[in-house]
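A short reminder: the numbers here are calculations on the coordinates, not readings from a lab. All values reported here derive from a predicted model rather than from experimental measurement. Cβ atoms are built from the backbone, for glycine too; each structure is taken alone.
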Structure 1
Amino acid sequence: MTPRISRRSFVKAAVLAAAAAPASLAAAEPTSQDSRFSSPLPPPVDSLPMGKIGGMEFSRLMLGGNLISGYAHSRDLPYVAVLSKRYNTEAKVLETLELAEIHGINAMNSYVMDGNKELQKHWKRGGKMKWFAQVRLDPKGGFSQVQKAVDLGATAIHLTGDNADNLVREGRLDVIAKLVDLIKSHKLLAGVAGHGLASIQACVKANLPVDFYLKTLHTHDYPTAPRPGENGDLGRYDNSWCKDPEEVVEFMLTVKKPFIAFKVMAAGAIPPRRAFRYAFENGADFILAGMFDWQIAEDVHIVKEVLANLKRIRPWYS
């Protein structure tokens, strides 16, 4: 099992690495990095239970892209996002993708407009990581991000939770339906995400032909969980992403399509073992987890242990 690294140790290591970078990386990194990440991937060292969406197999644990992209959701600690972004250099992202794949993770999720240059390099090494691309309406209200995701090699495309929430609130479910149809016209898997449960409920009620749903799911037993009076899908201080977990669990029992749970650790506030078990036992078919490279092996181990001893309340729909 990978040893735990405290936040203090991580910050210290990252700061020391950043301080050393100017002196050493300019000459040494390009050559070593090019050779390190141009060779074929190492052989697998672990595996994960799999599920299916639209006939395609995906690992029950998927790699979330927020830490790689710098979306740390760190409440009132703005430096954390900057630190995450600086830590996750191109070389570190390539290493993270490699570690994820050789430990059995075969899917990752990220926003299309952040690009996927590291994933492209990973594929050139023979990597088989499948990409779930998040898209939003473009500034003109169009669907140009769908074509970008297609061009960049997405396996699946889904509307982001914030965009879906806004469209449902505005009574524009027809726009979501058109986007789903467009994705499916490219023969790709189509999904809709939601921070708020109303987005998923509206799509289910309209019987949209989605292949999967993504919904935030986490408990409120963490120190910065929302308190009375904190309303909204993201809490008052970007501190909550599932304001009504009991209602989510109850509703998803009625949904007979694959359910990918995300924000299961409330952006790092809930320990993975507790978060993963809660999500899987309460209906998730897959979970998304943002992971640094040094967390991957342990999280894979935890998921395997959880899935081996599970009391689900919802049938598997994958």
Structure 2
Amino acid sequence: RNVGARFIERDVRDVTGAELSALYPKGHLRLLAGCAPCRPFSPWRHGYDTEQHSEWKLLQEFTRLVNEIEPDLVTMENVPDLQSTAIFKRFVRALKRAGYDVDHRSVYCPRFGIPQHRRRLVLLASKVGPVKVPEGRYDADNYRTVRDAIGNLPPVAAGEADPRDRLHKARAVTPIMLKRLQASRPGGTWRDWPKGLRAKCHVKKSGASFQDVYSRMMWDDPSPTITTLAHSFGSGRFGHPDQDRALTLREAAILQSFPRRYRFVEPRQDVGITPIARLIGNAVPPRLGRYIGLALARAAASSS
């Protein structure tokens, strides 16, 4: 839960560097962290023209704020495909011209103890000392798995919630979706189903098909990338390994490396599945954020 965080709920194009600079405590190092929406740069952008998409310009706004604030440290996280775009290369050049030491690379989240097959681009920039994107300390022999993360949670049926944890709540499924779940195996695809259960919309006229939908996760592997639709069986490989439902909000949050009892709503506030799933799926995994913070702290310490 964000305790004491201050939010400026406005279009970033209307936020000035002077306004943000006034929020930094005097005499402290200044860090600016940002993440432009990843949809224009995602491999699942479904026909977006990256150069023309309105969200593409938000990275330019981040560049503007860096130039206006001149923070000591800068960090940004996004999808790996951003690295190959012209706007990202311009952003890196602008940082270097401004005197920052810059490092960026694609990182694999299981290397950081995060139980999901997620890759993200991490950029660090520093004016106070050399900076290096962390590499993580886990390897394939000790990656955390779905079982490690959520294997001890109590069972929950589709459409129900654990009375002791309102976030351990699963989306209801239709009768046809229940049959599809029951016909699915961990790591499989919809091709495992009887033909009568297959959805015509997932096979194109060309013969191409959508393989990354309608599957159960595997207990002894990291999960697939947790998205804003991880609560929906038809939106990815989000079926529970042995229960006939998709992930609960709590399971998605734990796989994203949120603390097990993290609060997304106040005690009497309604638990809306869609808005909370969006918060979880859009988040930088907190465990990755900790590694990023430690790397920035090392850069700051090297200057003192």
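Once distance in nm of label points 7 Å out along Cα→Cβ at positions 58 and 178 is calculated for every structure in 1, 2, which label goes with the largest value?
When distance in nm of label points 7 Å out along Cα→Cβ at positions 58 and 178 is computed for each of 1, 2, structure 2 gives the biggest number.
Given 0.95 as the derived value for Rg/Rh (Cα atoms, Kirkwood Rh), which of the supplied structures 1, 2 does it correspond to?
1
As an exercise: mean count of other Cβ atoms within 10 Å over residues 250-257, calculated from one structure in 1, 2, equals 26.8. Which structure is it?
Checking each candidate, the match is 2.
A value of -7000 was derived for helix-only ellipticity at 222 nm (-39500 (n - 2.57) for each DSSP H run of 4 or more, over all residues; to 500); which structure in 1, 2 was it taken from?
Structure of origin is 2.
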